[in-house]
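**Student:** What follows are several structures.
Any read-out appearing in this document is the output of simple, stated calculations on the displayed coordinates, not a laboratory observation. The structure presented is a predicted model; accordingly, all values stated were derived computationally and were not measured. Cβ atoms are built from the backbone, for glycine too; each structure is taken alone.
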Structure I
Amino acid sequence: MNRTIKEREKLYKTIKIIAPGTNLYEGLENILKARTGALIVISDAEAVMKLVDGGFRIDTDYQPSFLYELAKMDGAIVLSSDAKKILLANAHLTPNNLIPTTETGTRHRNAQRMAIQTGELVIAISQRRNVITLYKGNERYVLRDFGTILAKANQALQTLQKYKSVLEQSLLNLSALEFEDLVTLADVCAVLQRSEMVSRIAQEIECYIYELGDEGRLVSMQLEELMIDVEDEGETVLKDYLKADVMIEQFKKEVIAWDDEDLLEMNSLVRALGYPSGTTLDLSVTARGFRILQKIPRLPLPVIDNLARTFGELQKILSASTEELDEVEGIGEVRARAIKDGLRRLREQILLDRHF
């Protein structure tokens, strides 16, 4: 499932609570090793407490060893919302039995129903399968073994490197075509498609990092290094080619809801950019110049905006004289010459890189 930004943030926040390195994870790990199973509710909200029946009132500070000992009893354990106190043990949960559930075991069915009904975090640990399952609202997430997560994270990093390399080649090709005024919608969509693919792989790695907890630091550093400028490049491509009546956030919101098959359909991207249905991919389009201008050293963003909005097209900026550039707000004679020289050097470098 391709989650929205808010859904991902909620999931990351949930995983972070029980990631390796936390006291809660230590208690869950002890339960896993002992193969006793457990049902744990992390909330003292009124909606939760109304569905808790019986049990022993504990009201003590959380300790991993306490959680392990209390899990030996059959009932549920209730922790405070910040997981710093153990409130109840051996409690009976009474969620609505009419709530549909995909689970089969009694413990997991109760956990899923409780999470759906209250919207709070419920953790079920399977005694037979030795697996930790998180339930939060309608979300269900199975925590995996540390070694498995790390292997998957490293594999995803390698995949990200390959996709990033393809994206960089597409951007280089787009830059060369922009200087030659030969860009088509197919070229633009190819860049946007690959940029979104890179972002989706990065999001998957982020989830692994949260699951790895303290042990995910090196993976996080590698991800940060690989993703430098990726989001900025994608945004400037949108600023260059989105139709005037389509906002960047509107485009992103639409694309993020697509599954991977939808993303591979370039005609969907054409429509998301604001072009009417039936527009051919070989339609010639012209960049406004935002992305290329951002590559000129020490050129402030307000000046880039003024240039792009004054001339409207990259080709007009390229053909403008020093005097014409000088007339734009924020550009003096010295900066106008620097822009002309910067564009010339950039063009030479891009055309050179494209052939090697």
Structure II
Amino acid sequence: MVPAVPADHARNAPVAWEGLDDLPATPAAVMDYAIFGGVLRSALEFPSLRAQPVASPTWTLDVDSPAPVPADAEPLGVDQVDATVAVRLHRSRDAWHLIYDDTGRFDIDRSGDAIRWLAPSGVSRDAARLDIMGRVLATAMHAAGDVCFHASAVAIGGEAIAFLGGKGFGKSTLAWAMVRAGARLITDDTLRLQLEPGPLAHPGVHELRLRRDAANQLPPAPREARPVGDRLVIDALELDRLQSETVPVGALYLLSPVQDLPGSVAARVSALSAVASALSLVRHAKIAPLLTGSEAVALLDRVVALARRTPVRLLEVSRDFARLDDVVAAVMAWHSDGVGAATR
């Protein structure tokens, strides 16, 4: 069956990079990394990202010592990262402030271009990297007018196909099965959509984290995966299996795993009304729980515009690993002609 695949990466799982460590207030060097269709110039190393030196980066990340939250900062929303860690969003006149229980505060300027990490002593760099590649950059992209979703996405025939759903719905598993069948991986966990002149999907982090039961059913080649806690991380795919360029959005699928479908089919797709599409998409926006007031209205406006211009479909899939290839074949067939599910 399609296994439970967490929407967020486990921040307390063993990792291959570094453990708890004191971070220097002034790093020795900066590097440019390709991510989300832009370039992050960072004072913190990102071993999982591809270096891409540029003259003018999309975002800059500096590291500094802790400091008080500005007096004019107003609290917005709170989100639970995992069982023990929460994150809070504040907004002041000049910046957004994401405050994590464990990794400290991330200040993002109002344009979304500049990020400053106010790092506590003894902080885990690996947890900070996950935060930056998740809600921190998602907040920066929201500030710039984009929408980010909790989603896995692949490219078929030059268009993006995204899978959205709750924890345990199998987004990463389905994306990996699609890649094995010939699709190109766009991203896992965080999907950046640019509304103008799009909608366009930008390539994100080219890695997938599968629970071991899913990996056992869909085994990657040994060189493509490394163990991280109770999961296998697939992060060494060949370039021809990765989507490195921005592509138009073909369809957004809201996953709904079910035990049985009429006619014993493996997958069934159905259209949603514009209102149902917008309300469903909002629930899967990466930083939706952190936004209130005018910012929540701005997010809703963007999602409504997206739903008007992009096919949003309910995708019911069989909870049976033996039918997963049939699910993949159905989705591939819907998009093999370059028209996609928009006409179905």
Structure III
Amino acid sequence: MPLMTNIGRHLVILFTVAFAAVSCGGDAGSDQAGGEGDCAQPQVKISQAVASLAFMPVYIASSEGFFEDQGLEVEQIDTAGGGPDLQALISGDVQFNAGAGTYQIDALSQGRPITNVYNYMNRNIINVVLNEEAAEAAGVTADSPLKDKLAALEGTTIGVTRPGSLTDKVAQYLVRAGGMEPQSDVNVVASGSGAVLIAALREGQVDSIAMSSPVPEQAVQDGLGIMLVNNAQGDVPELDPFMMENIYTTEEYAEQNPGCVVKFVAAIHEANQWILDQEPEAITESLSEAFAETDPEVLREAVVNTRAAISEDGVLTMESVENTLEMLGETSVEAQQVFDLFTDEFVPGPGSDG
């Protein structure tokens, strides 16, 4: 079954249009806010890596009218893989980026600090599906001990979205956690996202895939494999908490347009509260247009999985930073350096609905 191809194609087109507009003289950080409660240019763009539930609050803020309530017109841009999404922010093509902390850390290690204004998912949600043949050969099921499941990856090929992406980093981490070496004991290859990853698994080009929901749930429903690692449900304690998904902007944009940042964060915060308060069926219905090509039952299961990672307050913790750095094996960046790039000045207080 095709998976989210229309929305992916549509968002890539939007990215092209946005890039062209900037190239012709647009400046994503040039609008001056009249005050902290104002947003002089409410037409804003936010980039994201792929079309997945890693960005559920952004979809919900749009479908439930939370952006509109804040007076914002928001364009969501899918860059078809992690990395280019943050680069779009750095380049000034967008005002916000919804992305994983791993990309912010990579940018910081290259001397490009990015401001984190809201941590909306605080648990790793990159899940792994292993094909039935490999699972049977290793004698593992979805309920096997984690040690046995990781050992089942030996000699297999894991498909990820692109080199250097979060899916790539998580796959390599799990291989090492299983006592093996990436590209020696287990191949990790870039295969694309969404329907492309599922097709690679179906056609035997890869033995397993690492991706956020609803792609893993779709693969399982299609009978292509078992849910080997469900990070969204806390299968790997070392990845919980985690800098999974955050709202990033540039220091310059936040200083020049505090009102826009306040309104954007308020809409995402309200979306998070709504997700936590609603039943899975209501969330699934709200996401149905954005994920029109995903089976409703698959989408509902993916919602249940992903909702477990939603942050109640949007505040980044030092433990999340430390776990993320540990997963990356990053030694050139200190946890305090990353933590200092988070500001809670735009985060609504307790009990606020934005």
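**Student:** FRET efficiency 1/(1 + (r/R0)^6) of positions 233 and 265 (r between Cβ atoms, R0 = 30 Å, to 0.05) computed as 0.85: which structure among I, II, III?
**Tutor:** Checking each candidate, the match is I.
**Student:** If helix-only ellipticity at 222 nm (-39500 (n - 2.57) for each DSSP H run of 4 or more, over all residues; to 500) is calculated from each of I, II, III, which structure is the one that comes out at -12000?
**Tutor:** Numbers: I: -18000; II: -6000; III: -12000.
It must be structure III, since only it matches.
**Student:** Still on this structure, please answer the following. Check the numbers for mean count of other Cβ atoms within 10 Å over residues 57-64 across I, II, III and tell me which is largest.
**Tutor:** Biggest value here belongs to III.
**Student:** Out of I, II, III, which structure matches -0.78, -1.28 when log10 I(q)/I(0) by the Debye sum over Cα atoms at q = 0.13, 0.22 Å⁻¹, for residues 177-288 alone is calculated?
**Tutor:** Source structure for this number: III.
**Student:** Given structures I, II, III, which gives the highest value for relative contact order in percent (Cα under 8 Å, 6 or more apart)?
**Tutor:** Going through I, II, III one by one, relative contact order in percent (Cα under 8 Å, 6 or more apart) peaks for structure III.
**Student:** Given 5.8 as the derived value for distance in nm of label points 7 Å out along Cα→Cβ at positions 49 and 329, which of the supplied structures I, II, III does it correspond to?
**Tutor:** I
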